[in-house]
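Visitor: Next up, some structures in structure tokens.
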Structure P
Amino acid sequence: MRLIEDFNALPSLCFLAGTQIVIKVWNRREVTRSIDRWIHIYNAEVFNRNWKEVEDHVKALIQGIQGVPQDLLQQMKAICHLVGIHIVSIRHFAYFAPDSTNSELDFPIRYWTAYGTVNIKRLEEQLARINRTDIGVRYNLACNDCFDAIVEELFNLLTDHQRADFLTFDNQRELVSYWTRRQSNDLSTFENLISQNIFVIEHNYTAHQFAFLYTLLTGNKLGIEYFLNFLSRENYEVVAENHAHLIAVQYEKRTIYQFNLLSRPNSHIEDAVYFLLSKLSEQKRMQFLRKSPYSFLCMFLRYPFFGIFNTYAKLLVEDLRWQHISLLLNSIYRMEKLQIPFFGLHLFNDFWRVCPQSAKTDIKTSRENYVFHSESDFLSLVERINRAESS
């Protein structure tokens, strides 16, 4: 079972089949009911204990499947934890949504991308269409996801008071204001409101380009996809080339949130970056990655993007500060100690092998390491490096 190792690559048939079976088991009703009973628990110890019980139950169900080759069965059990994290994070997002009745959780999370992440577009479109959910939440979700047909449908159902509220332009309300002005045939007012924005002043962006910019700032895959198809290629690319690297800032600091919606799981932003980069040429992709190489490699040091990390860490290693290389190596080593599966990839050894000699020397000897590693962590990292060098 191999993960994708480059953009637009197709996963193996073994990966597709194994992942789908694991997803189906996680979506069994007794499993999702168990999750819903403890998802609101704030006590970490109790939460983790309940999580382990559910995960062990899922693994037992997988182990009991008949007719699956033993090696595939073991790999399915290996991704069980990783798929479960994706499912729990999405159910957590829906559970704590403003005005949620928790009834939004009554459906399985069955929509997934080919490479192993939740298909956010299909899932949130389903959420936006659930009639029993507050219409304001549905409209807000549709605006932030750029579901133009749903926006138009729900706009006609809003009260005058709701429309007036959504017209308000303010920080973190940019997309809601944009879509409400657009439905009101009043984009000229929106353009006046954004005229003092620093990005608009510097680049003379249109209202549509500004809305696209905000999808980049929030790491919004659905908005990025919408404007890829809506804007001319020239208008799309100029905004992407100027500002797409700011997704890295959002990923590190999580300072921008969509109005009246919870901050989405990190996997949403990782998916957005993967989608954006998959639409660029190799040359533009590398230019984009080199603007914030450390941040982007951190994004891809996650399931199911370990193969992407392995490929691009080798290409970007010369662009990294040695301190960032040290942090990435330590992150990989922590994952090894947690026994997170890398599916045949040797991330630590491969990354260390391509590091510049000057960086290797600093990582092993510089006192600055103690600024971002505890003494025990640093000594443990050096031991792991020694094993990599002797292998």
Structure Q
Amino acid sequence: MSEIKLPKIHVNAEFQRLWWTNVRWGLIVGVVLVFALFAFAKEEYREWWSHFREIGSMTLVLSALAGYVLLERSLKQDVSANAFDQLRMSSLSAWQMAWSRILIAPLLAWVGFVLGWGAMLLSEKLADGTTWNDVMYLLALPFAAWGVACGVLANALPVRENKRRWNGSVVQLILLMIVGMVWLQYWSHVLRDIELNDVKDSLAHINSFRFHFVSTMEDHMPSSMILFALMASVFVWARMANVLHLKRVDKIYVKLAVCTPVLAWWSLGNVQIFAATATLIYGGLTLLSLATQGVELNRFRLPVWVWTAPLGLAAAIMLQTFEVVLIWGQIVGLAVLVGISTRLRLGVNSVTVALAAYLLGHALWEVLF
């Protein structure tokens, strides 16, 4: 008796479900019509390329905000309807579920992105003095948008309610962004000190460290965007596999974090630029890991900061400037606040309290000293 061969199923059921529950053709047509109304409502004194650039940039910003809201809403609706728990029994892979939700849930935002992206490309076509780097930057912009969407989905995936852990709320995201901006100020002081040392060594101003760093980064930004999209895709796949199928993916997180300086491969030609870039990347990942993973150590599940902090310190030492002490002093201060707020067992989220306390302490320090 011949064996019964089951046909392969090539239909992504999750893609179809999200399409039926999220796609509204009337809204899509409305977005296109509103965009067309603003795109061709140009004032007489303005150039077409300037008008399209402004409309395109505004549309990209609005589409990013809409994408965040739509992804969050889609996940909350599935969790409240217990649809997300049913996906655990599905035969679909974690990657199929991830890319389906990234594409379909915020489809309205993707339509806005395509319209804004097209307007930006048209503005570069009409403008005078457009460089090849500008064109390559715009062509690589969809990769950056995909990477950001992967990050939004990874942050929005449902986790068990725990007031001592990161929950990905808007308040926490805003506080973490402000903390990152404060930390970037100290990192910029490192560039300033290196630049001053270069001036003392009688180097020309145009060859200053900061100028060389920024110009090199801008020249290689498109390739960094593509690599960022690839790494973000691996990250959201691992996150989805962990949430849906309870797979252990800590090693994947660590490998991605350690390999993140690959995004700045262009910095390998200069030791100081590479050290400054590695300090920025590993320091930022350490801050992110402290906020999202906490300070508790478990030999079976070590957080990412256990690996990124030593690498960042080694890179900071190579810079040979006192400002690196302030950089890592800020990180240690945040770690202490996270540890204290976690052990106090407060009535509100401990991570939110730690981030707010850090910003309040920094503001008082700036006022008093």
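Taken together, the values in this text are just the output of simple stated rules run on the coordinates, not laboratory data. Note that the structure is a prediction, hence the values are computed from the model and not measured. Cβ atoms are built from the backbone, for glycine too; each structure is taken alone.
Visitor: Out of P, Q, choose the structure whose coordinates give helix-only ellipticity at 222 nm (-39500 (n - 2.57) for each DSSP H run of 4 or more, over all residues; to 500) equal to -20000 when calculated.
Guide: P
Visitor: Out of P, Q, choose the structure whose coordinates give Cα extents along the principal axes in Å equal to 69, 52, 39 when calculated.
Guide: That value comes from structure P.
Visitor: P, Q: which one has log10 I(q)/I(0) by the Debye sum over Cα atoms at q = 0.08, 0.15, 0.18 Å⁻¹, for residues 140-315 alone, as calculated, at -0.29, -0.97, -1.33?
Guide: Among P, Q, the structure yielding -0.29, -0.97, -1.33 for log10 I(q)/I(0) by the Debye sum over Cα atoms at q = 0.08, 0.15, 0.18 Å⁻¹, for residues 140-315 alone is Q.
Visitor: For distance in nm of label points 7 Å out along Cα→Cβ at positions 188 and 284, the calculated result is 3.3, so let me know which of P, Q that is.
Guide: P
Visitor: Suppose you compute mean count of other Cβ atoms within 10 Å over residues 52-59 for every structure in P, Q: which one lands on 19.0?
Guide: Of the options listed, only Q reproduces it.
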